[in-house]
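Asks: Structures given as C-alpha cells follow.
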Structure I
Amino acid sequence: MVNAAEAYRRQQILNAPPEQLTLMLYNGCLRFIDDGTAAVKEKRFEDANTSLQKAQRIISEFRMTLNMDYEISHQLLPLYNYIYDRLVEGNMKSDVAILDGAREIVFELRDAWVGAMKKAREEKHQGEGGQGYA
C-alpha cells in the first residue's frame, strides 16, 4: 500500500508544470549527489553507487530532452556531458572532490533555473496587470 507521503509526492509530480518538474529534477540530482558523497565518506560503496547512478540518470534525462533549436541547448549539452562524466569518475574512484565539483555545477544550474522561473513569472504578471509595455 502506498503511504500518504508517497501519494502526495506523486500527485505533486503529476500536477506540476514543466518548469517546476525541471526544478524538482535539479533538486533530486543534488540530493542524490549529496547522498552518494556521504556514502563514499562512510565507505558504503554500494549505497554510493546507487545514489550516484540516480544522479547520472537525471543528468542523462536533461541531455536527452534538450531542444537543440535553442542556442542555450548547445551550451548546456557539453556542460551536462561534463557533469555526467564527473559523476561517473567520482563514483568509480570514490573521489569526494570530483563529486563536489559536479555538485557545484548542478547547484549553479539549479539556481540559474530558479532565477529564470522568477523572471518569467514577473514578465507574465507585468503583461497581465496593465503594467506592461503595451
Structure II
Amino acid sequence: MKNVLVGGCFDLLHFGHISFLKQARALGDSLVVALESDENVKRTKGDSRPIHTQHQRREMLESLIFVDEVIELPPMTTDEQYFDFVNKLAPQIIAVTEGDPIIEKKNQQAVAVGAKLVVIPKIHTPSTSQLAKLLGLE
C-alpha cells in the first residue's frame, strides 16, 4: 500500500487546496494530512490566524472523499519533532506544493524515510491569506 503524506494549515479551504489534495491522493492508495496546530499557525501566519480551530479544520478535511486520514499535530517547534513524526509514519510519498518555503526540509525527511518527494504544480487561485484579507478577517 502506497501512503501519501501532505502537511499544512488548510484554514480556509479553497480551490487550490482541493486541487492539491486530489492530485496528492492520486499518487498513492491512501492520503494522510498532517494538520498544523493552532499555535504553529498563529506563529507562522500571524495573530489573526487560524480562523478555524484545528478540530474544525480536521472535520472539514475529513469530509473530503479523497482524504483518508487527518492527524492533528501537537505544537512543534523543532525540525527534529517533524522528522520524528515523519519517521514514525514512514510514508512512501511526501507531496508538496511548488514553491513550498520548506521544501528542502521536506526533501530531507523524504530521503530519511526512503520516500519519494513529489512537487505538485501550484495553480493560480487566491490563497487563504488573500481570501482572509478580502473578507476583512485580517
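Asks: A value of 29 was computed for relative contact order in percent (Cα under 8 Å, 6 or more apart); which of I, II is the source structure?
Replies: Answer for the origin of the read-out: II.
Asks: If you rank structures I, II by FRET efficiency 1/(1 + (r/R0)^6) of positions 21 and 77 (r between Cβ atoms, R0 = 30 Å, to 0.05), which sits at the top with the largest value?
Replies: Going through I, II one by one, FRET efficiency 1/(1 + (r/R0)^6) of positions 21 and 77 (r between Cβ atoms, R0 = 30 Å, to 0.05) is largest in I.
Asks: To test your reading of the models, identify which of I, II gives 2.5 for distance in nm of label points 7 Å out along Cα→Cβ at positions 5 and 29 when calculated.
Replies: I
Asks: Let me ask something additional. Taking helix-only ellipticity at 222 nm (-39500 (n - 2.57) for each DSSP H run of 4 or more, over all residues; to 500) from the coordinates of each of I, II, which one would give -12000?
Replies: II
Asks: Now for a different question. Work out which structure the value 16.4 belongs to, where mean count of other Cβ atoms within 10 Å over residues 53-60 was derived from one of I, II.
Replies: The read-out was computed on structure II.
Asks: Now, a different point. Thinking of I, II, which structure, once log10 I(q)/I(0) by the Debye sum over Cα atoms at q = 0.20, 0.25 Å⁻¹, for residues 61-108 alone is computed, gives back -0.90, -1.22?
Replies: II
Asks: Let me ask something else. Which one of I, II has percent of Cα pairs over 18 Å apart, as calculated from the coordinates, equal to 54?
Replies: II
Values in this text are rule-based calculations from the coordinates and carry no lab data. Quick caveat: nothing in here was measured; it's all calculated off a predicted structure. Cβ atoms are built from the backbone, for glycine too; each structure is taken alone.
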